[in-house]
Structure 1
Amino acid sequence: MERLDKILAATGKWSRKEAKALIKAGRVKVEGETPKGPEDKVAEGALVTVDGHPVNTDKFVYIMLHKPDGVVSSTEDPREQTVLTLLPKELRRIGLFPVGRLDKDTEGLLLLTNDGQLAHRLLAPGKHVDKVYYTEVEGALDPSDCEAFETGITLADGTECLPARLELLEEANQALVTLREGKYHQVKRMLASRGKPVTYLKRLSMGSLKLDPMLPPGRWRYLTDEEKADLGL
């Protein structure tokens with residue numbers, strides 16, 4: 001059970017003060033009934049409407065973003081545009097954060113949520129959640145690069161990378177990379193160690209979640225019920 005004014009404020013559409021005013025003005029109903037006041041307790045999943053329009057009162061929000069080039073994977077940054085600026089104002093006020101990071105110049109799938117437990121499940125080192133990237137490099141990739149990835153690459157600074165998969169595509173400079181960890185600039189550093197610097201990088205999937213091919217860079221949508229179920233939600 002949660003206070004009605006707090007539930008409305010948690011949507012990001014109204015401040016706590018505005019929510020109280022809506023309730024006192026009789027514009028809010030819970031399961032079709034007019035509440036007594038802002039302090040009324042409401043059960044999870046109850047139908048709440050404002051001016052007759054249903055309000056999404058889900059505790060957690062899950063958003064798929066197609067991150068574009070030039071935007072940083074942070075909640076705030078004094079100098080750079082962040083991924084949260086790509087969302088409507090009400091969604092910027094409910095504590096959303098990116099699950100993992102993509103480099104500023106990397107595109108692709110980014111999950112935004114306020115569910116810390118899900119983030120931990122997807123990012124914890126021991127979970128080894130597969131992440132798949134499409135990449136283009138300088139030079140030509142060959143089977144020896146695939147073998148190096150399968151063995152596990154040690155970077156110049158001594159960092160040891162777990163075995164990964166490099167799948168060559170039709171063009172010699174293109175490949176799919178599958179990682180089970182998320183070290184700093186890992187795809188770029190692994191390929192640079194092979195003398196083939198990355199010129200383009202795009203994340204296609206993270207665990208069961210795959211980038212919607214109909215979602216252009218810079219656009220977002222809520223996860224579907226099926227996608228949430230596949231994530232164990």
Structure 2
Amino acid sequence: MALTKELALFRRTKSLETEIDDFLDKLSESGMVFEHAVKLYLADGRTEEFDEKLRHVNQLESTADRLRRSVETQLYAETLIPESRGDVLGLLENLDSVLNLFEGALWSFSIETPDIPSEYHADYAALTETAVQGVESLVLASRAFFRNIASVSDHMHKVMFYEKEADKVSTKLKRAIFASDLPLSHKVHLRDFVEHIDNVADRAEDVADRLTIYAIKRTV
């Protein structure tokens with residue numbers, strides 16, 4: 001998806017516009033692959049198809065890192081937007097941390113192979129979907145930061161909404177787990193994986209808070 005000409009920060013270099021947009025594409029795609037991978041795991045456990053999704057997220061994370069470093073080099077080498085450079089780099093680093101959570105959570109599924117009883121599958125799937133929706137809203141808000149600063153808030157409130165919804169689902173799920181007759185060690189393991197997913201929504205909200213500050217700075 002190419003950035004539009006409304007992008008005010010980087011009119012002087014098309015390659016920089018493209019790389020930032022590619023970076024955001026990789027984050028958005030990683031969310032979709034993450035959601036698919038978790039649902040595959042809930043259905044069949046760790047399979048070759050699940051492992052393929054993990055490899056896909058690994059590749060997306062590596063590509064996003066390369067794009068972020070390239071943007072950083074261009075911003076400093078070409079002395080572009082010195083007044084906003086730090087905010088742009090900070091935003092990209094924080095967005096990258098969300099992608100790292102996707103990757104880390106899938107590695108945990110792959111290594112620890114949690115035994116998730118079927119009665120909890122629907123809530124795990126709902127939590128995953130909600131967390132990914134929060135990240136997608138964050139991606140849209142980030143695109144708006146570069147394209148049309150006035151529309152950042154159109155997406156920001158959705159990040160907050162999905163974070164609160166994720167909290168509701170995760171609390172419900174953890175209560176159900178600890179009210180069950182499962183051994184304590186099994187309960188704790190299941191709780192850990194609830195938190196792996198919920199942390200994505202929490203981190204998206206944290207990045208959105210920072211983005212709000214960056215957007216205010218650009219409008220004053």
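When mean count of other Cβ atoms within 10 Å over residues 16-23 is computed across structures 1, 2, the figure 20.4 traces back to 2.
Supply the structure label, taken from 1, 2, corresponding to helix-only ellipticity at 222 nm (-39500 (n - 2.57) for each DSSP H run of 4 or more, over all residues; to 500) with the calculated value -5500.
On the way: 1: -5500; 2: -29500.
Source structure for this number: 1.
Comparing distance in nm of label points 7 Å out along Cα→Cβ at positions 64 and 176 across 1, 2, which structure shows the greatest value? If we compare distance in nm of label points 7 Å out along Cα→Cβ at positions 64 and 176 over 1, 2, the biggest value is for 2.
Source structure of the calculated read-out (relative contact order in percent (Cα under 8 Å, 6 or more apart), 19) within 1, 2: 1. Taking mean count of other Cβ atoms within 10 Å over residues 88-95 as the criterion, the highest value among 1, 2 goes to 2.
When distance in nm of label points 7 Å out along Cα→Cβ at positions 56 and 208 is calculated for each of the structures 1, 2, which structure yields the highest value?
Max of distance in nm of label points 7 Å out along Cα→Cβ at positions 56 and 208: 2.
Computing FRET efficiency 1/(1 + (r/R0)^6) of positions 32 and 72 (r between Cβ atoms, R0 = 25 Å, to 0.05) across structures 1, 2 gives 0.45 for structure 2. Which structure, out of 1, 2, was mean count of other Cβ atoms within 10 Å over residues 24-31 derived from, given a value of 14.2? Computed on structure 1. Among candidates 1, 2, the computation of P(r) over Cα pairs in 5 Å bins from 0, in percent that gave 1, 7, 15, 18, 18, 14, 10, 7, 5, 3, 1, 0, 0 used structure 2.
No lab work stands behind these numbers, since they all come straight from the coordinates. Computed from a predicted structure; not experimentally measured. Cβ atoms are built from the backbone, for glycine too; each structure is taken alone.
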